[in-house]
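Listed after this line are the structures, all set down as structure tokens.
Throughout, read-outs are computed from the coordinates displayed, never taken from laboratory work. Keep in mind that this is a model prediction, so the values were computed, not measured. Cβ atoms are built from the backbone, for glycine too; each structure is taken alone.
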Structure 1
Amino acid sequence: MLDEVERWLDRRSWPARDRPLDLLLAAKRAAGPRGTVSVVLPALDEEATVGEIVATIRRELMSEDAPLVDELVVVDSASRDRTAEVAARAGARVVRRDAILPRLPAVPGKGEVLWRSLLVTRGEIVCFIDADLREFDPRFVSGIVGPLLTDPGVQLVKAMYDRPLETGAEVVPAGGGRVTELVARPLLNLHWPRLAGFVQPLGGEYAARRSLLERLPFPVGYGVELGMLIDALGLVGLDALAQVDVGVRRHRHQDGQALGRMAAAIYRTAQSRLARGHLVRPKLTQFGRDGEGFVPSTHPVDTQERPPMLEIGEYMARRAA
């Protein structure tokens with residue numbers, strides 16, 4: 001198995017510089033409608049960062065000289081701050097999560113937003129970018145879109161990057177990605193060793209062909225990236241998956257309890273794929289201290305998944321139109 005992973009790393013891992021922008025633009029023109037690109041930012045209370053990301057994509061990848069991206073959509077997941085206003089002012093099309101497929105009440109979760117975004121985008125290549133990135137580099141988009149434009153055998157591309165952990169004035173160069181190292185990577189290595197070569201399996205920056213995304217179920221919460229990677233392996237095989245080095249990812253870090261909830265959702269996603277339908281206890285109890293001692297708080301673990309978009313009548317009607 002290790003030899004297969006090493007061969008895959010040689011064939012399907014690249015630095016972003018291998019595909020400069022002029023090469024991508026030529027490939028996009030040659031691809032015609034198959035080369036249309038939609039960028040989606042799922043956003044919840046990200047007014048501090050979403051505007052810069054949108055402005056950078058519009059300036060660097062949607063100009064007359066560099067028309068790599070055809071549409072840029074921010075799906076606002078019931079933000080309580082000015083996320084929608086900031087994103088729209090920067091030039092994104094903003095769509096409220098609850099306005100998409102209103103017959104089906106929305107549930108909280110990142111995967112829910114990504115799933116619904118397929119109904120309000122048209123690109124044959126869909127690129128997802130987290131909205132909390134700081135010092136955003138356009139290579140996060142062009143790098144992961146590149147293999148899909150230049151290699152017809154590639155179906156899904158994950159970004160890989162260094163992920164420093166910044167806590168106040170202290171910076172730990174490789175300290176980010178704690179849930180990846182403690183939960184996701186062990187799970188993949190033990191149960192899906194063919195995916196062991198992915199540097200950032202939980203990273204929120206990835207691009208895929210719509211023809212693949214519309215066949216995948218979407219866990220509604222934080223398990224969406226792990227579930228998508230495992231399910232894509234089953235649908236299209238390892239050689240259709242790839243990763244691109246885009247540099248350094250800086251973003252807002254979660255506290256320990258939030259990471260615990262993320263870890264539980266990711267474990268549940270893996271467990272459901274190991275034994276479909278069996279979940280021992282879909283809840284997680286955590287503890288915080290108040291003035292008199294430790295106080296428990298119990299949170300539900302995401303157990304719901306949305307079906308492949310090809311099973312949704314509204315989506316099929318839109319595709320037919």
Structure 2
Amino acid sequence: MTVWSVIGSGVAGLAVASELAARGAKVQVFDPGGPPGPHGCSWWAGGMLAPWCEFENAEEPVLRLGQAAMDWWSARTEVHRRGTLVVANARDLPDLRRFGRRTNGYAEVNQAEILSLEPDLHSFSKGLLFADEGHIDPRQALTDVYRQLQLDGVKFLQNLAPAGLENAIDCRGLHAREYLHDLRGVKGEMLVIRCPDVTLTRPVRLLHPRMPLYIVPRGDGVYMLGATTIESEDSSRITARSMLELLSAAYALNPAFGEAEVLEIGVDLRPAFPDNLPRIRRLGRTIYANGLYRHGYLLAPALARGVADLALENKHSEMVDEDHA
């Protein structure tokens with residue numbers, strides 16, 4: 001029986017391994033970093049399954065392909081299906097209207113409706129509720145998929161994949177740039193904070209004039225704050241400006257965040273192609289699956305299905321990059 005070797009165990013590699021295994025393929029995974037953890041870009045993610053919100057500044061495939069993500073993840077981990085709430089302060093309501101014009105799948109909500117959804121959001125008169133969106137805890141999701149693959153008999157090898165490996169699927173993100181020359185890194189910065197004085201039950205996006213903020217609840221008063229998408233490959237640090245603006249935006253959402261405890265500071269480099277859409281390329285005996293950009297958890301299921309179609313059925317999905325095949 002053919003053994004498929006997945007290289008890399010971030011969200012792309014684990015999703016590909018899971019999809020292949022679900023279709024009855026024999027799979028092994030190579031990753032010298034070992035089980036999912038802070039060493040991987042996928043660890044530092046929001047976990048938002050928000051195709052309609054992302055469509056505000058993304059290409060059409062993000063909306064269309066991303067809509068199947070919640071069902072795919074629901075078969076593998078806990079998915080919170082409470083929607084996404086987008087709000088703006090009074091002076092920024094033109095930005096809220098512009099956001100609405102650039103997407104769909106939402107209902108307009110007034111102040112009373114916002115308070116019924118999230119009683120700790122006192123300062124907002126209007127918002128947009130994307131009721132069909134959801135979110136996951138990315139760290140729990142990675143761990144759940146990893147453990148299930150182990151139970152399914154998938155071998156995890158904590159070493160580099162040997163050269164010349166047949167039936168290889170390379171999901172290493174930026175580590176694959178030796179072969180994917182048009183791949184670039186896009187810097188993302190995030191904070192994990194604890195603020196027991198604020199309770200939010202769904203992801204909230206604040207259309208802040210300097211830094212649009214998203215905040216994702218992790219439970220027990222813990223939240224992930226994110227926003228930045230910087231064309232830089234310096235992953236060594238978060239800038240003081242970014243940290244101040246993230247915290248200032250959170251404070252604008254609710255002043256109680258001013259007393260929050262900063263638990264973690266995360267910086268990662270997201271792999272991206274020029275149009276910020278993922279690609280599947282077959283070069284020699286290796287299939288490369290890469291370029292998830294900021295849509296890792298949203299588009300990983302579609303990427304995994306496309307890889308499995310190509311590997312097992314020689315079927316070319318729209319993500320297969322024929323120009324480089």
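If you rank structures 1, 2 by distance in nm of label points 7 Å out along Cα→Cβ at positions 11 and 147, which sits at the top with the largest value?
Across 1, 2, distance in nm of label points 7 Å out along Cα→Cβ at positions 11 and 147 peaks for 2.
For which of 1, 2 does relative contact order in percent (Cα under 8 Å, 6 or more apart), calculated from the coordinates, equal 24?
Details: 1: 20; 2: 24.
This figure was derived from 2.
One of 1, 2 was used to compute distance in nm of label points 7 Å out along Cα→Cβ at positions 67 and 291, and the answer was 6.5. Which one was it?
1
Comparing FRET efficiency 1/(1 + (r/R0)^6) of positions 27 and 179 (r between Cβ atoms, R0 = 25 Å, to 0.05) across 1, 2, which is largest? Before the final figure, lay out each step's value.
Numbers: 1: 0.10; 2: 0.70.
Of structures 1, 2, the maximum of FRET efficiency 1/(1 + (r/R0)^6) of positions 27 and 179 (r between Cβ atoms, R0 = 25 Å, to 0.05) occurs in 2.
Tell me which structure, out of 1, 2, gives 13.1 once mean count of other Cβ atoms within 10 Å over residues 3-10 is calculated.
Considering all the candidates, the number was obtained from 1.
Work out the source of 110 here, i.e. which of 1, 2 gives that when volume of the Cα convex hull per residue in Å³, for residues 235-282 alone is computed.
Details: 1: 110; 2: 143.
That value comes from structure 1.
For structures 1, 2, calculate FRET efficiency 1/(1 + (r/R0)^6) of positions 131 and 187 (r between Cβ atoms, R0 = 25 Å, to 0.05) and state which one comes out highest.
Working: 1: 0.40; 2: 0.20.
Evaluating FRET efficiency 1/(1 + (r/R0)^6) of positions 131 and 187 (r between Cβ atoms, R0 = 25 Å, to 0.05) on every structure, the highest lands on 1.
To test your reading of the models, identify which of 1, 2 gives 44, 40, 31 for Cα extents along the principal axes in Å, for residues 75-258 alone when calculated.
Values: 1: 44, 40, 31; 2: 61, 36, 33.
The value was obtained from structure 1.
For helix-only ellipticity at 222 nm (-39500 (n - 2.57) for each DSSP H run of 4 or more, over all residues; to 500), the calculated result is -10500, so let me know which of 1, 2 that is.
It traces back to 1.
Give the label, chosen from 1, 2, of the structure having the highest value of mean projected area of the Cα convex hull in nm², for residues 19-114 alone.
Values: 1: 7.2; 2: 9.2.
Going through 1, 2 one by one, mean projected area of the Cα convex hull in nm², for residues 19-114 alone peaks for structure 2.
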